[in-house]
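Dropping the structures in below, format is structure tokens.
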Structure I
């Protein structure tokens with residue numbers, strides 16, 4: 001009788017462990033999906049600002065067609081990206097195109113003084129900060145999840161229920177380049 005009782009208690013403890021670990025993995029996965037959604041919201045916000053920015057710059061720099069085309073292509077690539085890797089690559093491409101656009105703007109003092117351009121530039125900078133925070137939040141959640149998926153004994157439960165590691169949101173080549181500040 002004592003052996004059945006001890007066996008039942010051990011089985012109950014094992015069941016509680018499996019359920020708790022499974023629920024923790026599901027919760028962490030949901031946090032990752034929510035964090036990725038946060039990145040998407042900020043990238044969409046940035047993409048929505050770009051047409052207004054391009055139109056404002058076009059009014060002053062009509063002959064910079066290639067720059068405008070590159071920004072438009074990069075924006076389209078970002079809007080159609082689906083995977084984390086594709087989003088990071090498209091985001092990198094858009095960052096490079098925007099740098100070119102702002103370099104063009106530097107050549108037009110009237111444009112830099114335009115209040116609409118200044119407001120759009122401020123909104124874009126604010127959005128860039130939010131994108132960076134969203135990436136950081138996403139990567140922190142991925143780290144928590146991936147750690148739990150890899151560590152014993154939760155790795156057994158993760159394998160049993162087919163939980164797979166998530167990909168980190170990595171900085172693109174544009175983000176890794178050295179920035180020269182000149183006054």
Structure II
């Protein structure tokens with residue numbers, strides 16, 4: 001196999017070298033070099049350049065002309081992020097704050113003797129917890145703001161602080177629906 005490959009490579013090399021022996025093309029090159037450099041004695045002059053007249057820069061909106069509009073928008077959002085909502089410190093982490101909202105499921109909603117609504121929540125480690133309005137839940141400083149026990153909806157609304165790209169937070173509400181099979 002190696003021998004056949006080396007023979008094939010040798011024939012390919014010979015074919016390539018035979019293409020370089022074209023004396024016709026070489027004679028044109030030799031004649032060009034023998035003639036020497038050709039100079040054109042007539043060079044057309046450059047056209048006259050008009051005199052520079054400076055113009056005053058007018059900036060009616062007082063914007064930096066070297067900053068793009070998208071960068072200005074990012075700067076504005078970054079400045080607004082510092083003035084936005086911030087989650088309040090509330091003490092030690094509660095059991096339901098160890099799990100992302102997407103991993104929790106509502107298994108029931110009950111009303112106690114005083115009429116207070118409680119959500120029964122199943123965690124990924126198969127533990128059941130109860131939570132009411134004001135309970136902390138989820139990994140983004142979430143807090144239950146509403147429990148709906150109507151037969152058609154049966155849901156828990158959680159308000160959480162989602163971090164944005166500028167070091168600030170954005171308040172967002174998420175509704176956890178109780179599944180029909182529960």
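Between structures I, II, the calculation of distance in nm of label points 7 Å out along Cα→Cβ at positions 73 and 105 yields its largest number for II. When distance in nm of label points 7 Å out along Cα→Cβ at positions 9 and 161 is calculated for each of structures I, II, structure II gives the greatest result. In terms of relative contact order in percent (Cα under 8 Å, 6 or more apart), the structure with the greatest value among I, II is I.
Quick check: -28000 is what I get for helix-only ellipticity at 222 nm (-39500 (n - 2.57) for each DSSP H run of 4 or more, over all residues; to 500), calculated from one of I, II. Which structure matches? Structure of origin is I.
Can you say which of I, II returns 0.15 when FRET efficiency 1/(1 + (r/R0)^6) of positions 65 and 121 (r between Cβ atoms, R0 = 41 Å, to 0.05) is computed? Comparing all candidates, it corresponds to II. Quick check on the output: 23.9, 90 is Rg and Dmax of the Cα atoms in Å, derived from one of I, II. Which one produced it? Derived from the structure labelled I.
When mean count of other Cβ atoms within 10 Å over residues 153-160 is computed for each of I, II, which one produces 14.6?
I
Each value in this text was obtained by applying a stated rule to the coordinates, not by laboratory testing. Remember, it's a predicted structure, so these values are computed and weren't measured experimentally. Cβ atoms are built from the backbone, for glycine too; each structure is taken alone.
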